[in-house]
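There are structures below to look over.
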Structure 1
Amino acid sequence: MSPQASSATVHELSRVGLLATLPGETLARLAARMEREEIAAGSSVVREGEGGDRFYVLLNGLMAVSQSSLGPRRLLRPGDHFGEVALAMGVPRTASVRALAPSTVASCDRDTFDEFVRPLFADG
């Protein structure tokens, strides 16, 4: 992680479809607990089969999702999220995610995910 790590902003998180439904105060508390990280083009963020302990949202840039058995799956663009399957289901990462361009993500740990994000999947 970059040494100048900072938290995500409410404005950034409000542009993430999944999180946009959160009340302002809740979104502010979540933003304060999410760490911003710059990802260099070509770098992997998560690898299929590894343990998962963070949930991510893409703030800017472009990332590719792939699975070893199926190859390229989709592109992630700003506002997309990933990493929830491993956290929600307690399984290893189900796909790999790699930056195609310099990108910025915000991520949170399992406790933060459980408190703020997991309930959003239950409502869906």
Structure 2
Amino acid sequence: MHPYKRSQRLSVLLREEVADIILRKLKDPRLGFITVTDVELSEDLKIAKVFVSVLKTEQKDITLKILNEAKGFVRNEIAKRLHIKVIPTFEFLFDESIERGFRIDALLREIRKTSEED
């Protein structure tokens, strides 16, 4: 018996496959450097929330628009690659955890700097 739920194992596999599809198959010149950070899969395996980060945050909106318009293509490619009973519907979202981490890091540096001055 596996130590993880099937949805967790499948979400890791989907993250890798979606990242490969975006890198190799999507040919939109407006797409910049995209990283697929996580995939959250519903318990019934029908909905997959794909979290992405982009190198330039000013391209966030156009990137999400392009990816959400291509979600049918991504779903079709996943169906070709994986032999699973239910192919999930994809929803692309921006991963804000990286920005949050940068803000926390900046605050901690500021606190450290003020405590050293005292």
Structure 3
Amino acid sequence: MGKEPKDSNTDKVVSRIKLRRRELKLTQTELAKVANLTPAAISQFESGARKPSFKTLSSLSDALKVTTDYLLGKADKSYDDLLADPKISAMFKGMMEFTEKDKETLYEFYEFIKMKAEKSSNT
């Protein structure tokens, strides 16, 4: 008996864990710490040697600030993923109550931060 055939769903989970970890500029060790896992477990998930349990998938989605649907390949990143980040979620609570002037000020600040980030990535 040889290896089990590759599962395309497993491939999606493997690639999305690795991709999202890299997007967040986390090492496997850093991700493991945030998700309360071992670095060896992260390595095994990313290599496809081991599949995460439902509980572990939930921990990984929290640590990677995406939904479990994203990790499973059932959805692309969405506003739900954005709001999975506790800092972003806290900022957006109550924003709909802002005056139009305050919303405009917030948008201008966003544009300023975005431009600043673009400049620093080009240097």
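Tell me which structure, out of 1, 2, 3, gives -5500 once helix-only ellipticity at 222 nm (-39500 (n - 2.57) for each DSSP H run of 4 or more, over all residues; to 500) is calculated.
Of the options listed, only 1 reproduces it.
Comparing relative contact order in percent (Cα under 8 Å, 6 or more apart) across structures 1, 2, 3, which is largest?
1
Given 17.8, 63 as the derived value for Rg and Dmax of the Cα atoms in Å, which of the supplied structures 1, 2, 3 does it correspond to?
Among 1, 2, 3, the structure yielding 17.8, 63 for Rg and Dmax of the Cα atoms in Å is 2.
Thinking only about distance in nm of label points 7 Å out along Cα→Cβ at positions 11 and 51, which of 1, 2, 3 has the largest value?
Looking at the calculated values, the largest one is 1.
Read-outs: derived from the displayed coordinates by stated rules, not from any lab. Note that the structure is a prediction, hence the values are computed from the model and not measured. Cβ atoms are built from the backbone, for glycine too; each structure is taken alone.
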